[in-house]
1. With relative contact order in percent (Cα under 8 Å, 6 or more apart) coming out at 27, pick the structure among I, II, III it was computed from.
2. Quick one: Cα Rg over 2.2 N^0.38 Å, for residues 24-71 alone came out at 1.20 when computed from one of I, II, III, so which one is it?
3. From I, II, III, which structure was helix-only ellipticity at 222 nm (-39500 (n - 2.57) for each DSSP H run of 4 or more, over all residues; to 500) = -12500 calculated on?
4. Given a value of 1.5 for distance in nm of label points 7 Å out along Cα→Cβ at positions 8 and 32, point me to the structure among I, II, III it was derived from.
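Quick note: the coordinates plus some simple rules give every number you see, no bench work behind them. None of these values were measured; they are calculated from a predicted model. Cβ atoms are built from the backbone, for glycine too; each structure is taken alone.
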Structure I
Amino acid sequence: MKSIVVPPSVFGCRKEVDQGEYAALIAESGGQGSEIRRELFPGELLPLELCRQAIEPYDLIRVYSAPVELWLDHGGLNESRLSAVVRETQTIQADLVLRSSLV
């Protein structure tokens with residue numbers, strides 16, 4: 001069986017709204033997972049722990065999507081940004097991480 005992962009933006013989630021608040025609606029709609037999109041959080045305030053706590057009771061797959069540049073201008077790996085995304089991924093306990101396009 002294939003899993004259906006639903007981004008909260010499908011329900012009109014905007015930057016000022018906690019993405020975790022949509023977990024119940026996603027589960028009730030038949031979704032098996034929620035995509036948490038880093039670019040929908042205002043600034044550097046990342047309430048990932050709150051999102052994880054909101055999603056956890058519904059046993060949804062957690063997909064974390066982060067628009068991060070993988071490479072620096074000189075061709076080196078963007079280790080600092082990737083390390084930050086890894087820490088964020090651990091906080092949300094994501095099952096899958098996507099590198100989304102920059103907005």
Structure II
Amino acid sequence: MVLHAGALDETLAAAAGNDPALFLELRSAFAESLGHHLDLLQRARCDANWRTAVLRIRGLAASFQVQPLIELADAALSAAPGEPTVVRALCGFMTDLKGAGTS
């Protein structure tokens with residue numbers, strides 16, 4: 001998956017103003033939160049835990065207007081808990097996010 005970090009970066013830039021350190025801190029906090037929720041998602045063994053983790057990911061994505069992540073979360077909502085293609089796609093998004101943050 002190709003990350004379209006533009007929407008995330010635009011939202012973070014608007015929040016941070018002209019403070020690059022704040023921008024990086026916000027981006028790091030987003031990535032940390034997403035990582036935490038992905039961990040919960042990967043460990044979910046029942047429908048309720050899966051749905052809770054997905055809804056948290058979707059809420060995070062919606063808060064920062066990250067449409068590709070919203071779409072992945074929507075796909076996860078209709079998937080069975082532990083669906084490997086969904087988990088791989090979400091983890092791929094995280095990998096892309098981390099890669100985009102280092103360039």
Structure III
Amino acid sequence: MLRLLAICGNGMGTSTIIKIKVKGICKKLGIDLAVESCSAGEAAGFIGNTDIILTTPEWGKMVKCPDGVALITLVNLMDEALLTEKLVEAVKEHFPNEMQ
């Protein structure tokens with residue numbers, strides 16, 4: 001099972017909506033993925049157990065992304081088509097065995 005971390009400024013609004021969207025996308029596509037959401041300030045505590053980070057370009061610049069962790073940054077995190085495309089690209093590129 002892959003682990004995705006959605007990061008936003010306060011960890012309540014945007015990242016929670018993204019968490020719900022990503023769960024729906026993964027269910028449709030058959031990707032076994034657990035999703036957590038947090039604020040940018042809390043991110044360091046979650047990154048050690050994360051395979052994919054999803055955030056905006058601004059927050060992405062501030063996150064220390066360890067080797068082996070895929071970083072997806074989107075200007076419009078609410079664009080479900082683009083979110084789906086980037087998520088599938090990241091899984092195929094970094095975790096090809098997780099695609100059904």
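1. The value was obtained from structure I.
2. It was calculated from structure III.
3. III
4. II
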